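**Student:** See the structures that follow.
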Structure P
Amino acid sequence: MYNKFLFALIFTLAFLRSFAQSDDAVLMSVNGNPVSVGEFRYIYEKNNGKEANYSEKSIREYLDLYARFKLKVARARELRLDTIQALNEELNGYKRQLANSYLTDREIMDHLLKEFQQRQNEDIRFSHILISANEKATDSLKQAALAKIEVIKKEIAAGKSFEAAAKEYSDDKGTAIQGGDLGFFTAMLPDGFYDIENAIYTLPFNVVSNPLKSKLGYHLIKVVEKRQARGTISVAHILIKHMDKSETPKIKINEAYERLLKGEDFSELAALYSEDKQTSKNGGYLPVFGINTYEAVFEESAFGLANDGDISKPIETKSGWHILKRIKKVNFGEDFATFKKMNEAKIKKDERFALARKRLVEDIKKSSGYVQHDEVFNKFVSSLNEEFLSFKWSPQQAASNKEVIMSFGGDTHYTVADFAAFCKKNTKSRLKYDKNSTAVHEVATALLKEFSEEKAIDYEQKMLEIKYPDFKALMREYEEGILLFEATKHAVWDKANQDSVGLASFHMKNQDKYKTEEKGNLLVYTIMTTDMKEAEKVAKFAMKKGPEEVMKKFNKKSQMVSYIEETLEKQNARFAGMTWELGTQTPINKSEGDQGYKFSKITKIFPVRNKTLKEARGYVVADYQDYLEKEWLIELSLAYKVETNEAVVKSLIKK
């Protein structure tokens with residue numbers, strides 16, 4: 001039971017609620033260590049879930065359970081298990097893993113999701129000028145593209161209109177002719193265009209941005225118009241495709257429209273008229289879409305329909321003539337929890353996630369007063385040679401160097417020895433480059449950057465317990481959970497498996513609890529004959545004789561009779577319908593596939609007996625563990641004092 005409690009305690013997460021009773025009030029103390037209302041409330045709600053009803057029965061049962069937990073932790077601390085290096089390393093690993101998750105979830109993911117959700121409230125119309133330089137372009141081509149767009153920016157600043165510059169210079173020929181107008185967009189923009197998205201949602205109207213990089217090249221951006229987001233919509237349509245300069249499509253679409261006005265069913269007319277073969281048979285239904293999915297005239301008509309069920313007048317697109325019927329309008333209005341669930345995976349795959357993590361590190365460095373001592377770093381690098389780029393390198397000299405290479409917050413320092421150990425651990429990074437003197441400095445610089453980023457995250461992790469009370473609570477659980485596990489392992493689990501004398505004594509005292517199941521031997525005969533009378537002769541003879549004599553008598557000319565004998569528990573289905581007595585024999589039945597006959601006979605019954613320790617070991621060990629734990633708890637309750645503040649307990653109880 002307590003093993004399950006431990007893992008539930010460690011691997012679940014919940015959040016604190018507010019009640020009248022102060023979270024700082026002391027609910028109880030164990031061996032002089034106080035347990036606050038906040039601590040108890042957190043763990044009570046987390047492990048009871050919907051059953052956390054604050055009834056007196058529930059509160060007192062869980063208080064007793066938590067007191068037992070704290071008694072075991074007190075013993076672990078007395079044994080100084082919290083000073084064991086391996087356990088502290090395990091705890092630090094948990095802390096790092098969870099802290100990274102918190103940083104990702106709270107300080108990166110939540111920020112990006114809230115930004116995305118807010119941006120979805122607006123559609124932004126903007127124009128751009130593109131100078132191409134894709135991700136695979138050479139550095140010289142990228143530099144040339146950047147230089148060119150900077151010149152264009154200066155021309156616009158000097159008085160040239162953005163539209164004229166777009167027509168003259170933009171490599172996006174599809175929009176250049178329109179002065180760079182891209183129309184309306186809504187977040188999120190495709191991967192590789194996050195800087196563009198940031199610009200269109202932050203730039204004032206008609207202000208030209210600085211050059212912005214995307215996976216296509218460099219852009220200048222100008223925001224032209226903003227409106228409330230249209231969201232998404234589902235429509236059905238009837239399509240009559242264009243015919244070379246023929247008026248027939250227009251005549252047919254108008255004919256369908258007149259019939260709709262008279263009240264005829266849209267789905268039936270879609271099946272009759274529509275030339276969109278993929279949708280005509282299902283009422284003309286199209287998948288849900290947002291802006292920039294279809295031609296502008298199509299979208300304007302769709303989003304212009306005021307109510308579900310409204311029907312548009314015929315409209316013409318490049319594909320042909322359409323009549324649209326609004327099925328449902330969907331606006332962006334989910335609560336944050338729902339929005340997060342729907343979009344978290346999408347955010348993680350987007351470039352904005354990596355960029356946000358990078359910016360988080362920069363923000364941590366800035367807010368913590370990060371200092372990097374370049375003179376100390378350069379001195380360390382000057383002591384290196386090309387061996388630094390091989391497996392052989394060992395930081396022997398640097399291992400004792402206590403010069404500070406970087407600091408956070410004025411009180412968290414990392415030395416050359418710390419950095420050298422990091423370099424030794426990251427062998428793969430050191431082996432990525434050719435062995436030359438230039439590469440040594442380049443690799444060391446890259447490793448210093450990685451080291452500073454890792455330690456920035458470490459520094460922020462320390463702040464998490466201040467910023468997030470539930471994180472602090474969870475860290476306490478991790479630590480106490482590990483201590484409980486080790487203390488229980490020492491006092492109960494290991495002892496139950498290793499104390500052979502104690503285990504044997506426990507078995508002897510409780511041996512009547514471990515009994516064998518009642519069993520019997522079942523002899524199953526198979527008679528390969530089509531003659532029922534012959535089979536009956538075998539069965540009759542087998543009632544009085546053993547299988548060897550049966551075989552000897554009836555297998556003189558051929559192997560007509562065979563048998564198998566099995567030892568089975570009484571409740572086995574093979575004994576169903578048989579009287580549980582020695583010698584009981586079943587009637588003769590046809591074999592499967594009509595291949596002869598079969599009958600069964602009980603040839604031996606084994607009485608119930610006490611199991612030996614070897615036979616029952618698994619059960620005995622489990623019960624011995626329970627016994628040892630109960631004895632251990634009695635000993636702990638005598639060794640350590642548990643004091644409960646009854647007034648505080650009663651304040652938590654809901655009538």
Structure Q
Amino acid sequence: MEQEATLLKNLKSVVIYTLLFLFPLFFLPFTQEFFATGKMYLLFFGALLLLVLATGEFLLTKKIVWEKKPLDNAALLFFGASVLSTLLSTPNKIQALLNPSLGVVFLFSCLILYFFASREKNKDLRSTLVYVAAIITSLVTVFYFFNPLKNVTLPTSFQFMKNQYFSLQGNLLETVIFLGFAAVLAFVHVFSKNAKPGRASALPLVSFVLSVIATGGIIFSFVKVKDLLILPPFNLSWYAAVETLKQPLTALFGVGVDNYSAMFTKVKDAGYNASNLWQIGSFNTSRSTLLHIFTEMGLLGLLSFALLLYQLVKQGVAAKKHHENKYALLPVVYIILAAAFMPPSITLLFLVFSLVIESDAHGAEDNAFTLDTGKILPLYAGIVVIMLAFIGISGYAVGRSYAAEIYFKQSVDGFAGNNVKTVYDNMRQAVMINPYIERFRTNFSQTNLLIANNVASKATPATEGEKKPELSEADRQTISQAIQAAIEEGKATVTLNPQKAVNWENLASIYRNIINVAQGADSWTVSAYQRAIILDPQNPTYRVSLGGVMFTFKNYDEAVKLFEQAVAIKPDWANSYYNLAWASFQKADYQRAAAAMQNTVTLLDPKKDEADYKRATADLEEFKKKLPKEEEATKEATPKSTKLSVPTPPAQSLEPKIKLPKEASPEAK
């Protein structure tokens with residue numbers, strides 16, 4: 001029995017070191033997002049395997065051995081802050097659990113790995129694995145820097161390998177963070193007085209050199225390629241954090257894990273709309289990990305994370321004295337700076353826990369606690385049952401969520417092959433397995449809408465003079481069912497998180513597309529857009545979209561008001577002036593129409609926006625002539641390019657319109 005227990009203990013060590021080595025390098029192309037998603041599930045199932053082995057060891061020895069470490073309480077407190085934020089503040093709790101940075105599943109996995117790995121004695125092996133992973137990452141990064149696969153023919157499923165900016169960490173910023181950490185760690189090792197010369201000391205040196213070279217190449221790419229690195233503004237990240245202090249609940253527990261984007265839309269200002277980022281409606285992360293934790297997890301989360309960093313500094317000071325290495329604190333300083341100035345990511349949070357694992361308890365002995373349950377059979381049996389139940393239930397639940405991700409990826413792949421059945425069946429399966437993921441339900445709503453539009457297009461004549469074909473009763477039934485499914489999915493997304501403007505915008509776009517097909521869709525469209533505007537008041541596109549709806553209703557007074565608001569919010573956006581010009585023209589306010597069209601022409605670049613510029617210039621000349629024919633004006637307004645667009649109703653229409661149940665309205669629950 002003792003031999004079996006030793007075997008299980010050795011297996012635990014193998015799993016621990018495998019996870020530490022694989023995590024920075026691991027990705028799988030089986031989900032829509034290859035990297036963070038794959039790393040999170042790898043870590044979770046690895047942590048679950050550690051619990052299985054620990055349970056097996058307990059079954060054999062009937063003993064619980066616990067070594068108290070100085071950072072245990074801080075790590076537990078930070079995990080607890082994530083749990084409380086999710087339970088008390090997050091609207092969509094299941095999606096928050098699966099968030100790959102501050103989500104409970106990921107932090108729980110890190111916590112389990114920490115508890116097991118920090119009790120391992122082979123510290124040199126842990127460092128060696130970091131160096132090897134950094135060397136592999138550096139070589140891959142340098143290889144792709146020269147874009148060697150540009151002209152290579154690869155299978156469809158491997159097309160992502162042709163990307164010049166491919167990274168094992170998911171993106172180049174996370175690669176820089178990881179390589180920077182590895183370089184600092186290697187630097188400390190190389191200049192340590194206790195470092196032994198030979199092959200062992202050569203490894204960190206090679207890791208340091210390659211990490212610096214690869215990092216330099218990435219920074220060169222950031223400078224050379226515009227928009228390769230897009231980060232949220234620091235000032236808005238600060239405003240979002242401060243905004244949480246206005247209410248006691250959000251001050252203590254934040255706005256909730258996975259809910260940062262809802263706060264970002266509230267604090268956007270005119271300065272943001274004046275920047276090149278304005279078309280990005282919202283960011284899911286803050287510019288700073290510290291500010292992100294503050295915003296999503298409140299003061300409790302920030303203080304617990306600060307306590308964790310403080311304990312790391314404390315252990316670093318002790319290590320500096322113990323090893324007589326004046327650079328011993330550098331890895332901790334690096335992590336603090338990265339947390340202060342870099343967005344949160346699965347790589348950065350993993351590095352924090354990796355450093356926690358590496359920290360030693362200098363100046364204090366570990367407090368070992370042993371509980372022998374051999375003579376207390378009910379306690380022994382109870383612990384075994386609880387552990388097995390937890391492992392089984394959590395493994396099943398998280399396994400289902402991973403299966404849903406795989407089905408969703410297969411559905412996305414179906415779009416490339418124009419296979420509507422594959423798209424629909426796999427997306428439906430993903431929603432059925434995990435109905436709490438907003439992007440699943442948003443995409444499924446649009447898929448159902450696409451099906452409805454395809455069937456309804458049968459009733460659209462091919463030429464202007466052609467007689468409109470009649471739809472069969474079966475076709476009308478299919479359209480009705482697809483529309484109701486689209487609305488149901490759109491409303492489900494809103495229900496999952498009603499604080500996100502993008503969810504309301506998706507629902508509004510569904511209603512807008514069926515205005516000429518379903519009764520009541522006109523008023524529902526307006527209602528949904530209004531909710532989106534309330535949640536994201538600085539977004540000009542929502543006002544232009546709602547103004548376009550009013551334009552198609554021939555409610556030109558309301559359309560003009562909304563277009564004017566869009567102009568006030570984003571005064572350098574040509575399309576808002578263009579729509580204002582045509583709405584004013586329809587009101588016979590030719591002076592305002594001409595002025596707005598003149599602004600449109602002024603804002604357009606004659607070279608970059610040649611087609612739009614010619615269109616707007618021609619319209620301006622016509623406005624000056626005060627064209628009396630409304631239908632001619634509307635005909636001339638249809639642009640051939642993408643930047644300028646006048647509101648037009650959906651192409652598909654049905655008579656009589658499909659009558660939907662009251663439950664289809666946005667207000668109905």
Structure R
Amino acid sequence: MSDSAPRRARVRAPELIGKGGWLNTGGKQYTLADLRGRIVILDFWTFCCVNCLHVLDELRELEEKHRDTVVIVGVHSPKFVHEAEHQAVVDAVERYGVEHPVLDDPELVTWKQYAVRAWPTLVVIDPEGYVVAQHAGEGHAHAIERLVEELEAEHGAKGTLRRGWGYLPCSSSNGGGPYVPPEPEPTTLRFPGKALLLPSGNFLVSDTTRHQLVELAEDGETVVRRIGSGTRGFADGGPADATFSEPHGLVLLDDGSVVVADTVNHALRRLDLASGEVTTLAGTGRQWWQGSATSGPAREVALSSPWDVAWWNGKVWIAMAGVHQLWAYDPADGTVSVTAGTTNEGLVDGPGGDAWFAQPSGLAATPERLWLADAETSALRWVDLDGHVHTAVGTGLFDFGHRDGAAGQALFQHPLGVTALPDGSVAVSDTYNHALRRYDPATGEVTTLATDLREPSDAVLVGEDIVVVESARHRLTRLRLPEEAVRVEAVAHRTQRAATEVAPGALRLDVIFQAPAGQKLDTRYGPSTRLLVSATPPELLLNGGGTGTDLSRPLHLNPAVPEGVLHVSAMAASCDDDPANEYPACHVHQQDWGVPVRLTEGGAERLPLVLAGMDA
């Protein structure tokens with residue numbers, strides 16, 4: 001490492017503790033001492049969080065390239081009650097193809113020890129066991145790889161870097177190391193995402209974890225054909241050669257083709273049902289970032305984790321979970337464009353351009369409304385023909401549960417699917433409640449249709465039956481729609497993160513950002529940073545809300561409001577600092593925080609949030 005490199009803080013990394021134990025290690029329980037001599041990257045994630053899923057994908061290349069010096073450890077820190085269930089974490093690790101050890105920390109012990117405040121957060125530990133960097137949000141893989149290379153050089157020279165994994169039990173699939181893959185399960189489907197009823201009466205299912213589409217016979221069990229090689233990739237071609245990456249949503253068009261939301265490829269694909277040929281309709285294969293185009297020729301505009309698709313009002317509407325927006329693809333002119341959402345995460349109704357969403361993940365169209373399951377706000381919402389967004393059920397990012405009754409009091413828990421019913425009501429695949437729910441706009445009531453479903457993610461109507469995608473049971477389940485809903489005992493929850501105690505009145509908000517080594521702030525076109533602050537309830541924040549360019553801001557909290565949530569969205573742009581490079585690569589660092597706060601005399605007068613850089 002050069003003499004000009006910045007000196008890093010020397011903070012000893014706390015031990016890794018989690019009541020749920022370790023996954024992907026073949027049963028071995030690790031400590032930091034076991035990993036001494038390696039560069040350790042802790043990935044604090046939760047499986048409901050699409051930004052966390054983006055980071056999993058970002059780290060794959062780094063993980064492979066530096067496999068003999070780097071170990072990535074996922075620390076699973078749950079937001080929802082369901083995510084604290086050990087089996088749910090086991091399922092999620094397989095579902096999303098996590099190929100490194102994972103510590104299941106249902107009680108957030110390690111999260112608190114590392115003072116983490118947001119999902120996802122990455123922490124880098126050097127070979128001597130010291131924390132050297134922390135990054136909140138996604139898009140940091142390039143900076144971390146540069147840091148890894150510096151640490152390899154520094155500790156290689158010092159003799160404190162160990163290469164290879166000869167002292168650990170070896171796995172033939174990865175040449176050794178702490179990662180031991182689970183045994184594959186011989187099921188027909190593996191964590192299926194969405195389903196579509198075909199004109200033939202068969203079902204087309206996105207077999208998400210196996211990166212395929214599967215056509216099943218009318219019985220919902222017999223395989224008619226598989227489309228896609230089953231290997232993660234992004235290639236067009238025939239049914240045996242085409243590749244997908246965790247496909248989800250499906251919609252049938254009038255020409256008999258199917259549009260597929262190819263989620264991790266950030267693309268829309270077209271399936272010709274007759275031939276099985278797969279082509280690409282929209283997306284570049286790269287993830288959309290702030291500053292990218294939001295409309296234009298579909299193959300030239302980047303998308304971000306399209307989760308579901310629906311045909312409505314002459315276009316294919318897209319639940320763009322990765323940026324908390326709705327987009328649309330117009331097959332008439334081959335373009336895509338944003339139709340609703342600002343990219344801010346939350347629950348705000350109003351004109352499409354002003355609305356906030358939080359991982360829209362399920363769509364269902366009726367002539368007058370486009371219904372959507374807004375997963376992170378545990379909400380059922382809809383768009384009218386004028387493009388205005390409305391909320392039927394749900395209150396925000398931190399309230400969820402299983403409660404029937406009037407829409408204003410009813411609760412869901414991270415729903416991923418919605419299905420229009422013949423009477424004008426909708427069925428909600430209430431994923432983390434393992435239930436199928438029903439909302440009736442005529443009465444404003446929510447009831448429960450069925451329970452004991454395992455992570456239902458979608459449902460389709462078949463005559464008087466409804467066929468549910470039981471994602472975590474790897475099957476389709478046929479139910480008869482009951483004449484009367486079954487009521488269940490009401491349960492309500494709030495996110496289990498402990499509130500930060502802050503002093504009433506003046507509070508200094510500092511978003512800490514340090515451009516990664518070899519980069520500088522990009523000021524060519526004006527300020528390179530942005531900070532947006534709001535609160536729930538709004539009365540909590542007397543002063544300091546709104547948008548500005550300074551990453552530090554004085555806030556004034558209302559002493560009359562004992563607790564609430566501060567919503568902070570920060571962005572910074574940096575570019576490679578190499579005068580010899582005429583076209584330097586530029587990078588956008590962005591993160592949204594929802595920080596529960598409790599106003600307490602003697603509480604903190606400063607709230608530091610790390611976007612990228614050293615410890616605060």
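FYI, it's all coordinate maths here, none of it is from the lab. Everything quoted here is computed from the prediction, not taken from an experiment. Cβ atoms are built from the backbone, for glycine too; each structure is taken alone.
**Student:** Hey, distance in nm of label points 7 Å out along Cα→Cβ at positions 235 and 315 derived from one of P, Q, R reads 0.4; which structure?
**Tutor:** P
**Student:** A value of -15000 was derived for helix-only ellipticity at 222 nm (-39500 (n - 2.57) for each DSSP H run of 4 or more, over all residues; to 500); which structure in P, Q, R was it taken from?
**Tutor:** P
**Student:** Also, I was wondering about something else. With distance in nm of label points 7 Å out along Cα→Cβ at positions 131 and 555 computed per structure, which member of P, Q, R shows the largest figure?
**Tutor:** Largest one: structure P.
**Student:** Using Rg/Rh (Cα atoms, Kirkwood Rh), for residues 27-162 alone for the comparison, can you identify which of P, Q, R gives the largest number?
**Tutor:** P
**Student:** Looking at Kirkwood radius over Cα pairs in Å, point out which structure of P, Q, R has the largest value.
**Tutor:** Numbers: P: 34.8; Q: 28.4; R: 25.1.
The maximum falls on structure P.
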